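All of the numbers you see were taken from the coordinates with simple rules; none came from a lab. Bear in mind the structure is a predicted one, so any value in this text is a computation, not a measurement. Cβ atoms are built from the backbone, for glycine too; each structure is taken alone.
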Structure 1
Amino acid sequence: MVVRVFDQAPGWRVDAIALVGPTASGKTAAALHLAREWPLEIISVDSALVYRSMDIGTAKPSPDELALVPHHLIDMRDPLHAYSAAEFARDANRLMADIRARGKLPLLVGGTMLYLKALRDGIDDLPSAQPELRAAIEQQALAVGWPAMHAELAKVDAITAARLAPHDAQRISRALEVWRFSGKPLSQWFAQADANRIKPPALNMPLLSLEPQNRAWLHARIAQRFDIMLNSGFLAEVQALRARGDLNVDLPSMRCVGYRQAWELLDRAEAAGAPPEHILPQLHELGVAATRQLAKRQLTWLRGMDERIVIPCDAPDALAQTRAAVAGFTATAL
């Protein structure tokens with residue numbers, strides 16, 4: 001293998017390459033395959049991989065895989081603390097510049113489409129999530145009800161309250177959280193969107209999308225992978241997170257697919273006095289179903305990106321097609 005520094009090559013044409021696709025489509029394997037041939041550094045585009053102590057249920061690359069090529073934005077946040085799309089856009093832009101300065105190719109790999117959209121299109125720079133404030137708001141709502149919280153919002157942000165239903169718990173909570181944290185109504189943040197917006201840099205970033213021709217192939221992969229997770233100790237991983245005492249099921253980290261289902265089933269088992277192992281069959285069923293729904297949403301996002309280059313991930317030569325696409329972008333740089 002011959003490796004050259006990318007930004008010294010006269011034919012260098014791209015700033016980065018994005019390798020995306022639904023969950024279980026083979027993105028990690030494809031990225032590692034590419035790293036054997038080109039000087040890459042991988043930037044994770046995955047809202048679950050950012051969290052520490054969440055390894056099995058997120059299908060996080062193994063320590064051996066992580067050692068093969070530099071990875072970024074993995075294991076960089078405690079599950080108690082949220083990580084926003086705006087933060088991702090900032091971090092990814094900084095990392096891409098650093099990686100290019102080292103003469104390497106930034107390869108963005110993952111399936112969190114909101115992160116990708118924030119990077120490509122920009123995002124309003126709203127205040128980040130405040131778990132303590134959110135918990136306090138939810139405790140108050142338990143006592144007085146969401147219509148009363150909606151009435152409270154109307155006093156400080158009538159514009160936002162007017163467009164929300166009195167039982168829209170998630171959006172009422174977020175609007176009150178922004179007000180209590182910043183002292184500025186959410187509607188005012190939106191009104192100042194042009195000034196606050198994180199504008200994306202001009203990036204030449206081809207989008208390679210691993211998508212199945214046969215949905216049944218992906219469903220089988222999802223079920224097989226969830227079996228592996230359960231056999232690898234996923235339930236014990238969730239039990240350890242619950243045992244910390246400072247996490248709850250409504251945190252963004254615990255809303256990740258699989259974790260929420262496991263947490264809620266463990267709550268029910270505990271209330272019924274049943275051993276945790278009794279939930280395994282139901283956890284498999286609910287976890288697989290939730291993961292299929294995630295894959296469906298990811299594919300819907302991807303179909304809206306007309307400029308993407310689709311690679312059939314269920315084709316026997318999917319890796320070869322991925323390699324050929326990357327080679328096409330960097331042909332004169334090698």
Structure 2
Amino acid sequence: MEDGFGRKIDYLRVSLTDRCNLRCIYCMPPEGVELSPHNEILRLEETLRICAAAAGLGISKIKVTGGEPLVRLGVGAFIRSLKHCAGIKTVTLTTNGIALGNFLDELPGAGLDAVNVSLDTLDKAKFRRITRFDKFEQVICSIKAAQKTRLAVKINCVPIRGINENEIIELANFAGQNKITIRFIELMPLGLGAGLSPVPQAEIFEKLRREFGDLTPSAGQEGNGPAIYYNAAGFAGKIGFISALSHNFCGACNRVRLTVSGFLKPCLSSDIGCDLKAVMRGGGDDKAIADAIRAAIMLKPVRHDFCENSSRHKQENMFRIGG
């Protein structure tokens with residue numbers, strides 16, 4: 001379906017949990033956070049019902065997120081059920097990679113199409129500084145094991161000023177040597193991330209250009225959402241950017257988000273949306289759910305307001321919204 005500004009909305013990011021087995025400095029404090037009570041979290045069958053209703057409206061791509069989605073019991077069966085929903089063409093998953101290796105016998109058979117693994121450094125000590133856990137080897141092993149399956153594998157990296165900005169080339173080389181696409185994601189001013197400094201796309205692009213030569217835009221559609229991809233001569237894999245601040249892509253935004261508590265957010269930066277859990281648990285049938293989804297999508301704003309309302313966004317947390 002289209003939103004009120006004529007944008008085609010065909011991509012839904014679905015958070016299965018606000019729990020995580022890491023405490024990354026741009027996401028959670030070291031002591032953790034107060035988690036949502038179980039009765040406030042959507043049951044997987046409720047989430048599946050919403051996804052089916054969304055598919056009936058034109059959603060064809062689902063990203064399963066968290067928190068860390070692989071800590072949610074039943075995630076494999078959930079993905080299998082998603083792939084059987086009429087209209088759903090691709091199902092992908094974003095993970096920190098800690099537990100991914102334990103699921104590689106299950107997820108490809110369940111129909112998962114691709115996996116994105118977060119990796120912000122190749123330095124073990126720095127990995128602990130960023131994530132507050134000594135789990136670097138598990139992540140690397142998971143990435144290499146995932147490559148041996150039919151899953152498409154991507155690496156997500158968030159460059160942060162003064163922390164990992166000097167590893168951009170090293171991370172890109174790691175991806176290229178392993179024939180993996182890497183995406184550099186601009187840090188957004190949400191929650192704890194608002195206290196850190198992002199590295200803009202232009203600076204990253206110039207570093208990569210000096211190392212690999214000219215970067216040429218990749219032809220054709222890559223991925224589910226707004227990432228822009230480039231090729232470099234001799235670089236196996238692709239280099240992508242998701243830069244919501246320095247390269248606003250709102251005019252082509254095709255996604256909405258379902259939080260773990262069942263709130264449909266048409267825009268990451270906006271409080272506008274619809275409590276689909278209330279619709280369901282209030283007795284709403286499938287038509288009522290679809291009508292609520294359609295109404296929420298029509299409220300999608302023309303652009304985000306991260307720059308204009310930075311103080312408000314400091315109170316929000318990505319792990320509650322869905323990464």
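Here are some notes:
- Of the structures 1, 2, the one that 21, 42, 25, 10, 2 was derived from, the read-out being P(r) over Cα pairs in 10 Å bins from 0, in percent, for residues 84-139 alone: 2
- Comparison of 1, 2 - label where distance in nm of label points 7 Å out along Cα→Cβ at positions 76 and 244 is highest: 2
- For 57, 43, 42 (Cα extents along the principal axes in Å, calculated) the corresponding structure among 1, 2: 2
- Parent structure of the calculated result 5.0, given that distance in nm of label points 7 Å out along Cα→Cβ at positions 204 and 284 is the read-out and 1, 2 the choices: 1
- Source structure (of 1, 2) for helix-only ellipticity at 222 nm (-39500 (n - 2.57) for each DSSP H run of 4 or more, over all residues; to 500), computed value -8000: 2
- Source structure (of 1, 2) for relative contact order in percent (Cα under 8 Å, 6 or more apart), computed value 28: 1
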